[in-house]
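What follows draws every value from the coordinates through simple rules; no lab data is involved. Computed from a prediction, not measured in an experiment: that's the story for all the values here. Cβ atoms are built from the backbone, for glycine too; each structure is taken alone.
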Structure P
Amino acid sequence: MAPGRLSWPLMLAGVALVGACTMQPRSCPPAPPPVARASYHKVPWSDVPGWRADELKDAWPAFLAGCAARTLAERWVAVCRAGETMHPLTAQDVRVFFESHFDPYRIEQTIGRHTRRDGLVTGYFEPLLHGDRVPSAQFTTPLYSPPPDLLTVELGSLYPELKGKRVRARLEGNQVVPYYSRADLEHDAALEGHQIVWVDDAIDAFVLEVQGSGRVQLPDGQTIRLHYADENGQPYRSIGRYLVEHGELKLGEATLPGIRQWALEHPARVKELLDADPSVVFFREEPLGDPARGSPGALGVPLTAGRSIAVDPAFVPLGSPVFVSTTFPGSSLPLQRLAFAQDTGGAIRGPVRADLFWGTGTQAADQAGRMRQPGREWLIWPKDQPLPGR
């Protein structure tokens with residue numbers, strides 16, 4: 001899971017959707033944006049575009065993985081038990097199962113007086129880095145576990161209207177102050193001994209923070225997974241926007257390949273570039289597990305490439321099947337498939353909003369980096385169960 005993770009297209013576009021408020025009294029939070037509301041409209045299966053064409057057998061492992069989640073809500077117990085007794089041989093077998101146990105609901109979003117069906121579908125992936133347990137001339141960029149001086153302040157204990165809101169901080173004498181920014185992190189002596197690994201590329205390390213989890217291959221051939229553990233609470237700032245605003249790149253050049261090329265041409269300025277984003281993510285280490293599966297998402301189960309999505313759980317409960325109708329990155333080729341709400345993300349807000357997990361490797365990174373497509377969604381909901389919010 002990666003609460004602070006941003007999808008690459010949004011990060012590069014400079015949409016600052018994750019942040020923290022200041023520690024000064026009454027200075028937080030800012031005026032809230034208009035509240036989005038969701039509505040769910042039951043439709044016949046024939047109204048779900050691409051439902052008959054989807055190779056649903058490919059989605060079955062993701063469904064069973066979701067059923068294994070310890071945090072799965074009670075509403076899924078009956079359908080999961082029914083699914084666990086099945087051994088579907090064809091896409092039609094899976095189609096019959098879902099049509100027998102679920103109903104489709106078109107999701108619509110209302111903000112103020114405006115209602116719409118279209119939303120946004122972006123993508124994310126699991127980066128693969130190269131690193132070592134000890135620093136060297138090759139491996140110079142550390143990735144940290146949460147330091148002991150990182151505090152979490154529950155604002156609801158100070159202001160009841162901020163119940164559920166929190167900031168990260170540290171003690172300076174007897175004062176609670178914001179935690180170190182990226183530029184100042186090197187001054188935190190408490191970080192010593194909390195380096196998990198050192199990696200060979202600072203931009204790759206930054207990508208790992210953006211994605212929230214990934215793999216690191218060590219010199220002995222072992223591969224470990226790093227997962228989001230915490231963050232410093234500083235507001236996110238786009239490095240792509242920084243380069244555009246300083247005249248280093250044009251807007252269309254501020255892609256991940258464009259940023260990498262700029263870094264290769266300006267190695268002495270890479271720290272300046274990365275320090276433009278004060279936010280920092282801390283990690284925890286876990287074994288690789290099944291290399292064919294992604295890191296566990298917010299639901300607690302490994303993500304399935306092409307079938308797991310991150311959602312806003314305020315509108316789409318974790319574990320829900322969701323049919324997504326969009327297009328492949330940068331094209332008009334339809335991408336219509338059954339996916340499963342198994343993750344969340346800092347930029348994933350709103351009822352008709354999904355972040356599609358593309359998997360691990362170069363191709364997955366390319367697809368995720370270019371994915372910013374309009375899309376529609378249908379909540380696939382168990383029969384006779386109350387809808388979300390009811």
Structure Q
Amino acid sequence: MNVTVYKRHSADCAKGRANRAYSKCGCRLMLEGSATTDAEVRAVASVYPGFSKRGRFRLSANTRNMEDAKQTARTIERRVLDIVAGVASPADQMTVERAAVVFTTAKRNAGIEIPTLQKLEKTVARIKDFCDADGLMYLDDVNLTHITGWNWGRFFTTTHSLTTNQERVKSFFRYFHNAGVIAKNPTAAWTRVKGKVEQVSGFTPVQYQHVLDAILNAGFSGAMQPRIRALVELMRHGGLAIIDACTIERENIVRNGNDYRIQLASRQKTSKKQHRQAIDNAIPRHVGTALVAVLNGNPRYVFWNGGRSGDGSDVEKRDAVKYWQKQIRVLLDAAGFAKATSHKFRHTLAIEMIRHGATFEDVAAALGNTVGVVAQFYSHEWAKVRVGKTDEAIKATWK
């Protein structure tokens with residue numbers, strides 16, 4: 001079995017038009033194969049039924065890099081020889097491209113929520129891109145040296161995103177290993193990605209006031225200004241993520257005299273889990289009155305008009321979140337915080353609570369998070385508080 005690489009030159013490629021071996025141009029790379037025995041002809045036909053004719057085939061190399069194309073050619077040669085030798089069965093040879101479709105379809109049928117499914121699809125697309133670049137056509141061609149050699153940091157810039165997507169990559173290969181499609185799971189020995197834990201920060205009081213002041217100069221209409229301000233105040237003082245804030249219902253705002261509270265049976269992000277994380281937080285009086293005063297023509301929702309049908313479906317809620325994320329982005333850019341996100345308001349409450357003596361358990365209850373998550377992201381603030389308390393205790397012994 002022999003597979004060669006050649007150039008399919010375009011009509012306007014003057015130098016390469018008469019010489020398909022000429023490679024110093026940007027024309028497409030192709031693969032051409034020819035079988036030499038009847039067994040190889042059958043093997044090629046089983047692998048490339050749509051491209052093969054009597055053991056001859058032509059395929060796109062799916063790359064413009066000559067070395068990558070040559071690597072793909074060698075992979076095809078090995079595959080055909082393995083089938084001829086009985087080492088591999090044609091039925092077991094699932095391409096990476098096919099595996100990507102099978103995996104995402106299986107997860108969709110399992111009832112995974114659309115946002116999670118979209119994240120999985122992005123990770124699977126990265127796997128496919130890396131395999132294409134390395135000339136890995138089949139799933140069982142991938143081994144640990146490939147996976148650990150791929151530049152994941154090109155797509156995932158923080159340690160948190162790296163570790164999260166590492167688990168998604170592992171779940172991809174584990175699925176096919178458990179299904180018997182691949183004999184070995186190439187990620188089984190892949191050690192956890194190490195790096196510095198993200199040290200989140202909130203707005204200082206001066207910065208927060210600067211954000212509020214920017215509402216007047218961010219280009220919002222007169223009717224929008226009180227709504228965007230109320231949303232920002234709710235995220236800052238209520239500790240809500242934007243998905244919970246922009247879909248909050250009027251019945252979630254509880255008033256008792258001059259006191260106001262935000263009460264949610266469960267956060268939107270965790271509402272499908274068995275462990276429901278409720279929110280029951282006090283908010284300043286001026287925030288409560290601002291929320292009650294916001295009018296949008298909907299008797300149920302404070303900020304969101306309920307979408308097209310008003311049935312509160314997940315699709316419509318995601319549309320509402322996208323809309324308000326764009327408004328917050330406009331505001332933060334106008335305030336000069338181009339790298340900040342809406343989550344920074346939530347971080348502000350958590351950090352201020354810790355600075356005023358709250359425990360991790362207190363912060364977890366306010367945010368609707370677990371103590372472990374709070375400890376991971378806010379331990380640096382607790383360390384500062386602890387140093388101060390330690391110094392006070394030491395100085396008390398001097399008296």
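Here is how the numbers come out for the structure above:
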read-out	value
Which entry (P, Q) yields the derived value 3.1 for distance in nm of label points 7 Å out along Cα→Cβ at positions 142 and 174	P
Computed 4, 16, 21, 19, 14, 13, 9, 3, 1, 0 for P(r) over Cα pairs in 10 Å bins from 0, in percent - originating structure among P, Q	Q
Test item: distance in nm of label points 7 Å out along Cα→Cβ at positions 230 and 246 calculated as 1.6, pick one of P, Q	Q
Which of P, Q leads on relative contact order in percent (Cα under 8 Å, 6 or more apart), largest value	P
When distance in nm of label points 7 Å out along Cα→Cβ at positions 118 and 358 is computed for each of P, Q, the largest belongs to	Q
Comparison of P, Q by mean count of other Cβ atoms within 10 Å over residues 286-293 - largest value held by	Q
Parent structure of the calculated result 0.9, given that distance in nm of label points 7 Å out along Cα→Cβ at positions 262 and 294 is the read-out and P, Q the choices	Q
Read-out helix-only ellipticity at 222 nm (-39500 (n - 2.57) for each DSSP H run of 4 or more, over all residues; to 500), computed value -16000, structure in P, Q	Q
